[in-house]
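Visitor: So, here's a batch of structures to check.
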Structure P
Amino acid sequence: MCAKVLLSVILCALLMHATSVDSNLEGFDDDLASIDENVLVNDKGTPKRLFSKFTGKLTEQVVYSWHNKAPHENISSVKSSLFLDYEHKIENDIRIKMNVKVYYDAIYSFKGREDFSSQELSELESEVELFDAYVEGKLIDNLDYKIGRQVVIWGRSDTIRVTDVLNPLDNRRPGMIDIEDLRLPVTMAKLDYFIGDWRMTPIVVLEQRFTKNPPFGGDFYPLLIAEPSHKNYNDVTYALSVGAEFTGWDIDFYASRLRNDAGYIDSTVKPLFKHDKVNMFGTALNVLSGSWLFKTEIAHLAGLKYSATGDETFQRTDGLIGFEYNGIADTFMSYDFVVRSIYNHNDRFLSEQNPLKKYNFQHAFRISKDFLNDTIMVNYLISLYGKKLNDGGFQRAWIKYNLTDGINLNVGVVDYTGGLVLFDAVKDKDMVFVDISYSF
């Protein structure tokens, strides 16, 4: 309710002042032009760089599901969201960044809250969440620091995660949004130490967060019973990356001991979702050749546990190869292929509830093209599982249209494909979505 009230107040304020914003800002750009990159001079005559910026985005989104069942049939979401971002730079290049996201989905009031599960209402009706909240700067010329809630991206793929293990995802509506907009920030302390072309980055993870999956009773929850509650963790975990950039290619090496985001159900005493620590060692490589970018990632994980296999631990190796091509004007194409191989695989993995094969394949192809001087972008993405592309997945097509400065329209369709048990549960959830956003 607090999210609804806060969002309503901000909406009213924006509407009341929208007509006067441009006039109030007249001449402001001229004043800023007289300041060279916000370089001011203190009392001692020493240059001091200052920077302060407050921005935001207001979005209205409607989702229509034409094959769904009650109470999620027809219009399944009417979401109002507000994203506020504050950035401040002070002396000695110290930068402070903080942003928050507020949303309220009115569909639950429109259709009647009594028709939805308490878990779905708690997770999807409204939310106020602090996203990025960090301070960064330099300790010495070749040593940077960054402390607070942040996103740290490992790996090369923009679609499939292999070595990208540091940040969980908001996966409550799968297939609708790209990974870059799904990552959830985690509180970390990070150092970047530069030696020539190389960068060494030790990381201490101070907050244990896990992927947000569809809630019980929600549109995309695949089971008839609720999953067990998740165990909470307050410990510290660690990670390290070492990488370098050279002419035409770059490489990174990764090591981490983190809590496994996927987790497993421990039924020894009372069913409980646990996330044990897992060791990961990996590498990622980019090679640029003309209009082609070739990429590969490898990750080896040890200490994995699965719900169907009790206390036994397993190792798994994930490998990715892919390419990106931008040799056609205003066009971008990419293809990623991943195989995940489980060592000491046995028949317990093949139960009806958890049909995990020894080798698990995933393919992802995307293409984007700009029109009318980048005012219209047409996009298509398909992601399918299985060696023969028959284990399920989704495809999404969407168009982004820059109506005016700061106002954007986004229209798309998502089609889910059946295959394995979990994908069969969502194959009739196809949807059309429309959202309009105002950035200020």
Structure Q
Amino acid sequence: MGAARVEGKAAKVIPALVAIVGLAATYIAYAPGVVSPDATDQFHQAVTGHFVDTHPPIMAWLWSKTNAIIPGPGGFFLLLIVLYWGGFFLIIRHLLDIGTGRALIACVLPFSPILFNFAGTIWKDVLASGCFLVATGIILSRRPGETTRFPLMPSLIVVILLLVGALARWNSVPGVIPLLVLALWPQAPAQTPLLRTVMRLALCTPIVLAVWATTGKLLDATIIHAEQTGFANMLPLWDLVGMSHRLGENLLPGPWTPQQAAQIMSCYDPIDDDGLLPGTPCNFIARTLTQNDHWHASVLFPLWAKTIVRHPNTYIDTRLAYVRALFWPNVVFLFDADDGIGPFNHHSGFLFELEKRILWFCRNAPGLHFVFTVGFWMIASAVLTAAFAIALWRGWTGCYPSFLISLSAGVNLWPLVIIGPDGQLRFANWAIAALSIAILIARRRMDPAPSVMAPPSPYASAR
């Protein structure tokens, strides 16, 4: 069990004290919230009530509700930091039942520069990560020795948090599946634990995808009414432009002048698709595709798939160039104090400047700077997930939650290898927290199984 457990009042005071100090420090460092470039557009939507799908509209819609109470970014900033510190409060409280050593590490973890960096930045990645963090804390708060049932209210909160996290960022959807498995089945299967855990994952996958797609459309149709811009088409478009660049041949549909075709092949950047966005020299591509009725998922995604079949080596080379870029030290950390929006500019203080200096040092320190890349966390999630899978296969049932949480971290990042632009460290925000938690909660054996008098789990048949 590790170090002796902390009993009595200390077990209640320590997590609360860390959360209170953390909330105060985050507020002092970042208030009223550092508004990222993406969030600038979402704030405008929140104020005007005109929502579009250039970013998942759930965040702008939620921001419109906090803006009605606390105008500006301050209300949404408070929501994000409450999720962040509330999640770690629950994680620390859970770890106190395992051992003081792990709990003390968990007390320091949320203050680490790589996580604290994003705690006060208003971003959809931070919203998704905060939702997953609190949901994970609630899921782990159950005591398997008491009951396998989960009270209605915590169950409802977990479902809402997982759904908001999935709707807040498209690549976060796969990360919900392992967390849902852990919520439905808190204990590892008694026999062939790895195989049966994989079966549970397979069972939950279509459920999560169906609920996510249905709920998103239902919210949009009845509540949010977001304008459809087809912004997701940037995903296949970026790959098509990249493959055109490598082949020296324009692969995009539609009429193009020789000058435009030549320019298309020079619009590719292996690290992100910003060069294709409005306001850039290459924004004529999306505009021309729209004018010629080619700006549709039914056109670009099938064309993307067909091009991969026709030019597999070119596609692999294009994606490998992107993956290599994921190991570049990330250039997006804290924003300068004047990067806010309008009258809501963030005012830099001592803690903010200290964080910037620490991150600048880490980013430039040989070896250490790789920790601040998406590629590092992509590999870390693969290695740890494999290690926990082997432990589970060997019958170490205490690694069951760690396996699922590390898998949640991995499936948020691994799809980037197949499709998806950009390599900002914020993409790994949940992965960093999840992998750290997975390591801290790992044990060889779990607590004793519930007694025979405990009510049976409604999901016992899946064991």
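Read the figures in this text as sums done on the coordinates, not as results from a lab. Note that the structure is predicted; figures quoted are calculated from it, not measured.
Visitor: Quick one: relative contact order in percent (Cα under 8 Å, 6 or more apart) came out at 11 when computed from one of P, Q, so which one is it? Numbers along the way, then the final one.
Guide: Working: P: 11; Q: 22.
It traces back to P.
Visitor: Given a computed value of 23.5 for Kirkwood radius over Cα pairs in Å, which structure among P, Q does it belong to? Walk me through the numbers on the way to the answer.
Guide: Details: P: 24.5; Q: 23.5.
This figure was derived from Q.
Visitor: Work out which structure the value 64 belongs to, where percent of Cα pairs over 14 Å apart, for residues 57-120 alone was derived from one of P, Q.
Guide: The structure behind it is Q.
Visitor: Let me ask something else about it. Out of P, Q, which has the highest value for volume of the Cα convex hull per residue in Å³, for residues 249-376 alone?
Guide: Q
Visitor: With helix-only ellipticity at 222 nm (-39500 (n - 2.57) for each DSSP H run of 4 or more, over all residues; to 500) derived from the coordinates and found to be -19500, which of P, Q does the value describe?
Guide: It traces back to Q.
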